[in-house]
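The next part holds the structures, each set out as structure tokens.
Computed from the coordinates by the stated procedures, all read-outs in this text should not be read as laboratory data. Since the structure is predicted, the reported quantities are computational estimates derived from the model, not experimental observations. Cβ atoms are built from the backbone, for glycine too; each structure is taken alone.
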Structure 1
Amino acid sequence: MAESADDPRLYWFDPPLRGVLPIDGLHASRSLRRDLRRGGWSAHIDGDFDMIVRRCADREVTWINDQLRQLYHDLHRSGQAHALEIRRDGAFAGGIFGVTLGRAFFGESMVSARSNGSKMALLWTASQLSRAGFTLFDTQFLTPHLKRMGGIEIPRRIYRQQLQTALRGQADFGAVQPLAADQLWQEITQIS
């Protein structure tokens, strides 16, 4: 990551505590489940990867500089980075992008253009990861938003063990199509 959009230097992130989300067990609040049930939501994989990265970087303060944007673009072209776009009634509502290695998904950034847009992106991403055979959903940091949805922090030693296990297998983010909203609702009501 970069310190800012103007900083050309990149840094490796290896904190003592790492944020992770459960792939099979993300928490969806009652109001979020109700909003999903109302309809109009849909998820789309890799439709416009670069747009999702741009939207994630379009903030007053960002760690995504031009060099990282190009690296993510190159990783996407090689099949190692993916974006999940959320639409509500056909309009962009939010999204997430990340890098994949083995059975690990490293959530790099997410964006919300409408209420619940990033939360829906997390729900659909966890479902996608589970159905495609992933075992690790790395979020780097644990924000209050991620914590409310079931995210936890784990010590570096435990994280590295989970990462090693995930790297020994293979998974394909695009191997399955995202669930329809009513199917996702059924999936999360069994968990939450």
Structure 2
Amino acid sequence: MLDKRLPVAAGIGGGSADAAATLRLLDDLLGLDLGLEVLCRLGLALGADVPMCLHGATARVGGIGEDVQHLAPLPEFGLLLVNPGVALATPAVFKILESRHNPRLPLLPERFADCMHLARWLADTRNDLEPPAIRLVPVVAAVHAALAAEADCLFARMSGSGATSFGLFPSRQAAIEAGRRLAVRHPDWWIAADF
């Protein structure tokens, strides 16, 4: 049995992961043996993140979710997820997105040497959905700022269409400790580092 404890409409792929798992389960139970390509086509009709969840690997995703390129494994790092307890529907964020035609992100290196290399690369990227998400739910900016202010935080950004933000830390223990500090200051926020 799976016990999932993720906020709803949080921008971290909870619903997409459920859809991907359901497709895989039905494929297996019905003995269809559809293969990943067909499952991804079916999954894309359910949501842009479903193909990535079906792949279940570190990937860069393009288009509307159909272009999934596997990446080399990421270096070790700690990750802290923080959500202000506010659901933020993806369609609402896209509705007020000012431009869908933005410059391409920088090329990915073949491999990240360590978590500092990953953080530096991320610093040259952006999440185009962050400004409209903050317009809809201003506390997203406060979550991002609180994460970025943590002494060991190497990088912070909103995840997906929000309202969850993530912080990249040099170790799992550093992320857990930052989560404990944030939980004291913001007991109403959902905070997860120990996963």
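Table for the structure above
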| quantity | calculated |
| --- | --- |
| Comparison of 1, 2 by mean count of other Cβ atoms within 10 Å over residues 66-73 - largest value held by | 1 |
| P(r) over Cα pairs in 10 Å bins from 0, in percent derived as 9, 31, 38, 19, 3, 0 - corresponding label from 1, 2 | 2 |
| Of the structures 1, 2, the one that 1.9 was derived from, the read-out being distance in nm of label points 7 Å out along Cα→Cβ at positions 26 and 42 | 1 |
| Winner on mean count of other Cβ atoms within 10 Å over residues 82-89 once structures 1, 2 are ranked, highest first | 1 |
| Which of 1, 2 leads on distance in nm of label points 7 Å out along Cα→Cβ at positions 58 and 130, largest value | 1 |
| Structures 1, 2, by mean count of other Cβ atoms within 10 Å over residues 90-97: label with the highest value | 1 |
| Among 1, 2, which structure scores highest (criterion: relative contact order in percent (Cα under 8 Å, 6 or more apart)) | 1 |
| Origin of the value 11, 32, 42, 15, 0, where P(r) over Cα pairs in 10 Å bins from 0, in percent, for residues 34-145 alone was derived from one of 1, 2 | 2 |
| Which of 1, 2 leads on FRET efficiency 1/(1 + (r/R0)^6) of positions 50 and 106 (r between Cβ atoms, R0 = 25 Å, to 0.05), largest value | 1 |
| At a computed 2.7 (distance in nm of label points 7 Å out along Cα→Cβ at positions 122 and 138), which of 1, 2 | 2 |
| Winner on mean count of other Cβ atoms within 10 Å over residues 74-81 once structures 1, 2 are ranked, highest first | 2 |
